[in-house]
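The data blocks that follow each hold one structure.
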Structure P
Amino acid sequence: MPCPIHRPSAPARATARRSTFFATVACLVAAFCASCGGGGGNGGGSGSAATPAPSAPANTTVSSPTDVLMYHNDAARTGQYLAETTLTPANVNPTHFGKVAFLSVDGKVDAQPLYVSSLSIGGKPHNVVYVATEHASVYAFDADTNTPLWQRSLLGSGETTSDNRNCQQITPEIGITATPVIDRTRGANGVLYAVAMSKDASGAVHQRLHALDLTTGAEALGGPTTIAATYPGTGANSNNGVTVFDPQQYAERQALALVGGNVYLGWTSHCDQGVYGGWVMAYSADTLAQTSVLNLTPNGSEGSVWMSGAGMASDGTSLYLLDANGTFDSTLNAQGFPSSGDYGNTFLKLATAPGLAVADYFATFDTVALSSQDQDLGSGGALVLPDLADASGAVRHLAVGIGKDAKIYVVNRDAMGKFNSSANLIWQEIDGQLAAGVFGMPAFYGNTVYIGALGDHLKAFPITAARLSGTPASQSAGTFQYPGATPSISANGSGNAIVWAAENGSVAALHAFDAGNLGVELYNSNQAGSRDTFGAGNKFITPMIAHGHVYVGTTNGVAVFGLLP
């Protein structure tokens, strides 16, 4: 999966089940995100495409619309925060908006910060920002005062964080890389799920799943759980027909997903080095017991789950991901699935019940050649679109994925297209509109998909009749150097929409654009001299908006932006 500049060679949005208390907010956003549910199906294995599920499937995470409990805001990974009542295109400018605080922590912040509103701690309500670090710590900060509420190390006794495993992709240490996920309904006070990597005094590497009480940081639900797995196969790291998960060979980079009572993890390699396969695992959100395991290349090798930190997307039933370079069996069975079950470099739909299984997939006609050139899909993240009516009025369930070949792939989630050696048989393909590949993921708002490719302008592709425009309707004046940008959107329902994007570099920057016209830059953090600067960039970080503020992870903390006093 990794490439030389990215790393060495190597939803329908799942609508959160809300209480009656939040019904009015749901009505507010319904006008432009109608029926944010969609096709799914439990698939049950490598068979024909699954039957679509009803719209608006229930999710397990109950929250306030003001919460940000997972990467890119929702299970579909749209990146839209629709309850922003403070920040508007009128006040986000260098005169009224800027850096207002900095949350110092003990390591790099590769994970996106998360936000919980009105959480009772010590008998008092707090709005809380959660920050995870590569030093294997989790912090809780009061979002109103920016003061620490608690800090917890997820290292075992006598342990340190992992070294970088001779790979500069996650360096100098590996602790908590993936964005955690929060469930306010579990445990006594709600829990934050996180995966930490560590090394003991003998040099053995450990990966553990933790569930932390939101109010204290204490371990909850009987955790942590040590991560181990086996899966039938003769591929990488196998013995007697069984492949074995080796914790030192992997990092949990992609954001955690919480769907249907399970926490889902996916694993990437260290710079395409060593012997590895493509592992996805499920753990009970109630007990942290492992409930299912899937190796995406059980009889081959590679095929890791990277997606530049973007998490597997979901429509509330199935999971969607872009798998990295690895073995793909171009010999297909009668149902059109790889004969040996190897899915390297594919756009995947995974069934989650009764256990993990490939329900459908799309592979480009030249997938094997692209894998051999390290030009795979796996650099980007999958985006699940809301239900969309085509030109005939038929409702379509679509998803978007973009990798290193700079082509925009729009797939029908009910029939993704599988593999054809002559052509890509998918819903829509857009070529020649991006300057380079995507090392992050798109965002969706207001019937528009926003994409920030490597070295490219941030671009807006409107959707009409369930098809993306063949050319962008607007784009930013400036470009974003490696790795490009993963945009996020703030809006107050259907109004005051702003697109936010972090720029990497020796001097990083936060940018804000008018969502209706990306040519209008409202603000960037380098416009006011040194007042709003926050140091060097941090590659794949995604801005998080909540509570009238924008949070940007850095190499030693989180920069907080808001209206100036």
Structure Q
Amino acid sequence: MISLTITGMTCGSCAAHVKKALEKVAGVESAEVSFPEGVAKILMRNGAAEDPLSAAIAKLGYSSTVADQPKTSSASGMRIAIIGSGGAAMAAALKAVEQGARVTLIESGAIGGTCVNVGCVPSKIMIRAAHIAHLRRESPFDTGISAASPLIRRDRLLSQQQARVDELRQAKYENILEANPAITVKRGRARFKNASTLLVSDTDGSEHEVAFDRCLIATGASAARPDIPGLEGLPYWTSTEALASDAIPKSLAVIGASVVAVELAQAFARLGSKVTILARRSLFVRDDRAIGEAITAALRLEGIDVWENTQASHVSYADGAYILATERGELSVERLLVATGRVSNTQSLGLDAAGVKMSSNGTIVVDKCMRTSAPNIYAAGDCTDQPQFVYVAAAAGTRAAINMTGGEAELDLTAMPTVVFTDPQIATVGLDESQAQRLGIQTDSRLLTLDNVPRALANFDTRGFIKLVVEVGTGRLLGVQAVAPEAGELIQTAAIAIRMGMTVRELADQLFPYLTMVEGIKLAAQTFTKDVKQLSCCAG
């Protein structure tokens, strides 16, 4: 295929004349000419000369030059093996194929990894269903809208949830893999024979080798198993079993104090469980203290017991009940959910044989380009020491593929937004005050409670706050922490502001639509120079 850039054409008829002239040139099999693009694409027989093409075009009064041809990728024919099929793996596979490589993707479990199968997708569906149940039971408008206690049919909700999971896995993973001839999917468990060969164990017990030029480890993570006396061997839930349950227990204890623990605790409470959270210290202890305080208050208002500074010293199970021994005495519940973090799925990979180094907590150590300690082996996603978010994993997988095929792309997490899907939601981006101070940055901050945000007042729901952290002297925005209904929908505005290096004054001068929650960011920015209580509703 030859592409020529043509100048001088003024209409579609010109293109038609050029097409007709090109098709008369000896050796031309077909020609397509576009007036809007100013390009002719000509398919020539082998051995046909190119020079007569320009001559034919010149006879019509137009000029032509050979258009830039796509360069042959240095990755053409490269063999890339990818272990896993989740967000990082899929992003890497598609980008590697785009670069000209051939990919062998190896998966021992369900195609799609954690997010679509047992993580993000099913949990957010369940959380949304629980939110609807909560609003039917009570809302700020109950004086004018009659409330009613809903009948929860968890088995039907689970069927709806699983149907959507299956649909997304098929559409976004399985169909895409099946339609791409440059990707070969092998089912089995992979381990390294050496730094250039994988051994794949099939379900029938046989084993075969997969040689590679580059390899990406994207095996994700699994629920951590805490060392609590009596816990081992008991039929307790992790998030996987909790999301797959077709019944709502009458009572539920949740061991854990971060994202998964708190999201599922509130969801089960709203669907009818009596929930108790056991937090070793406090909720979200690694974040700004105001976050933990605000979400703890919100949960307690809904009747959820939050036991701070409490650990289970022993767990037993008998007669359909779990007995947890704690500093506060015994707690008896129908179900127990353990959500104390996640650990990297790397134990069976034989990383030593490939020379891949691990961190002290069992994750694969990578640099900003996703390289491991082995020159031709990369890693991305939850199996590494990167933040455990599927969008981080996908971004890392894409960059890993670029680098495996000769590029040099880094993963910049400076303005990485996070969202916790509680109600109110928790959303953060950038640095909080303590993080900035540990970096030696002097900070100033303002915390705006939601009773100063018109959208929250109109909703009759003023739970939470928006907090801005800025650098002293420059006024540059460093970070934003928010606890608010739909906080996840406002945090990307803050992320873009941080990425662009905006100052708090520049942020305060932006136009924000009135009666939106994101307007709270503008109001919080204005508090650095004004008393927003003295402003009219939408004062700029």
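FYI, it's all coordinate maths here, none of it is from the lab. Because the structure is a prediction, the values reported are computed rather than measured. Cβ atoms are built from the backbone, for glycine too; each structure is taken alone.
Computed quantities for the displayed model
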item: Which of P, Q leads on percent of Cα pairs over 35 Å apart, largest value; result: Q
item: Which entry (P, Q) yields the derived value 4.9 for distance in nm of label points 7 Å out along Cα→Cβ at positions 149 and 429; result: P
item: At a computed 4.6 (distance in nm of label points 7 Å out along Cα→Cβ at positions 421 and 445), which of P, Q; result: P
item: For -8500 (helix-only ellipticity at 222 nm (-39500 (n - 2.57) for each DSSP H run of 4 or more, over all residues; to 500), calculated) the corresponding structure among P, Q; result: Q
